[in-house]
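Just so it is clear, none of the values below were taken in a lab; they were calculated from the coordinates. Quick caveat: nothing in here was measured; it's all calculated off a predicted structure. Cβ atoms are built from the backbone, for glycine too; each structure is taken alone.
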Structure I
Amino acid sequence: MVKHKVFISFYHHDDDIYKTRLSNLISPYYIDKSVMDGEYSSENSDSYVKRLIREDKVSDSSVVIVLIGPNTKNRMHVDWEIYAGLRQSINGRSGLIGVLLPTFPLYNGRYSTYDIPSRLADNVRTGYAKVYLWDDFLKNFITYINQAFSDRVNKSWLADNSRKQMERNL
C-alpha cells in the first residue's frame, strides 16, 4: 500500500490534543507532514514561517485535514495552510477534508459553513471538500482520506482558492 502524505491543520492553542490523537491513529497508514510543536521558532517572521510550512510541509502533502474547533475559522495560519494545499504544485493540489471536533458547536446536529474556515467552506460549497464529525472520521478515516486523495484529481476543477489570504487572526 502506498502511504499518502497527510498534513493536519489545526489551532495549536485549542486543539493540540485532537491533533495528537489523530496523528497517532493515522501514522501506521499515512505519512504525517504536520508541523510539530516547536518545529518553527516564534521569533521568525510570519512570512518566513508561512513559506517554510508551504515548501516543507503542505506542498509535499496529498491531503490536508483541517481539525475544526470553535475558534479555528479565525486563525490565519489555518487559512494559509489550506491555501497552500489548494495551490497547484509539482505534486498537484492536495485533497481537502474538514473534521468537526467534539468542541465544535453544532445546531440540531448540523454545522453552518459560516462557523468553519472560509476557504474550506468555499470548497465544501463547490463539492471539492467534505466535512465529517470527529467520531465518524475516526471510524472511517482510511476511506475518507483515500476519497480526498482521489478527488484531488477527479474533482480538481472544483477547487476554489480565489479568496484573499487572511493577513491576521480575527
Structure II
Amino acid sequence: MAIKTPLKMGNPLLYQISKPLTVDQFNSKKLAALITDLQDTMAHYQGAGIAAPQIGVLKRVIVFGFEQNPRYPKAEPVPKTILINPQFEILSQDTEDMWEGCLSVPGLRGVVKRFNQIRYWGFNTDGQKIERCATGFHAKVIQHECDHLDGILFPQRLTDLGQFGFESELTDVLSL
C-alpha cells in the first residue's frame, strides 16, 4: 500500500492504549491494508518491528522480524511475524540492559532493561493462534512493540539519562 511517516514522540496518539481487534476485523481488506503499510514502513525505515499506533492506528497489531538489520547489526535473526492482539508472559526474572532505538524516536538511543525470556502469543490475519517462546533480542523486540500498544515509548523506561542520546554522539559507546 504505502510507506507511512512514523509518528514522533510527543504526538498524543502514541500515548494512548490501543484497542484489540474483534473477530469480524480479521481477514478483512482494512486489516490487510494496515499490515502492508506496517511492513512497507518497517522495511523502508529499517526497523526491527513496528506497531500500528506508530502510523496512527490505535489497534493492537504489530509486525516484526528480519534476517539482518543494519540498525542492529549484531542482533540475531528474528522470525518475520504479524501478530494481532499480542500478549506475553515473563518466563524468567533475568533482565539485560540493551541500547534501544525507535522509529518514533528517530536518531536517539537509550539503555533499557528488558526481560530475557518470555512466552508470547496472539493471532495471525486468519485468526489462527501463534505462540512462541523468545529470548534475547527477539524477546526485547516483542516487549518494545507491546509497549507501543499500551502507549509507552522506550524513553519512559530509561533509568539513567546518562545512557540516552543521539546516535551520532554515541558512536563510541553503542554496542548494537
* A value of 0.55 was computed for FRET efficiency 1/(1 + (r/R0)^6) of positions 60 and 108 (r between Cβ atoms, R0 = 41 Å, to 0.05); which of I, II is the source structure? -> I
* To do: Check the numbers for distance in nm of label points 7 Å out along Cα→Cβ at positions 12 and 76 across I, II and tell me which is largest.
  => II
* When helix-only ellipticity at 222 nm (-39500 (n - 2.57) for each DSSP H run of 4 or more, over all residues; to 500) is calculated, the result is -11500; to which of the structures I, II does this value belong? -> I
* Asked: If Rg and Dmax of the Cα atoms in Å is computed to be 14.6, 43, which of I, II is the source?
  -> I
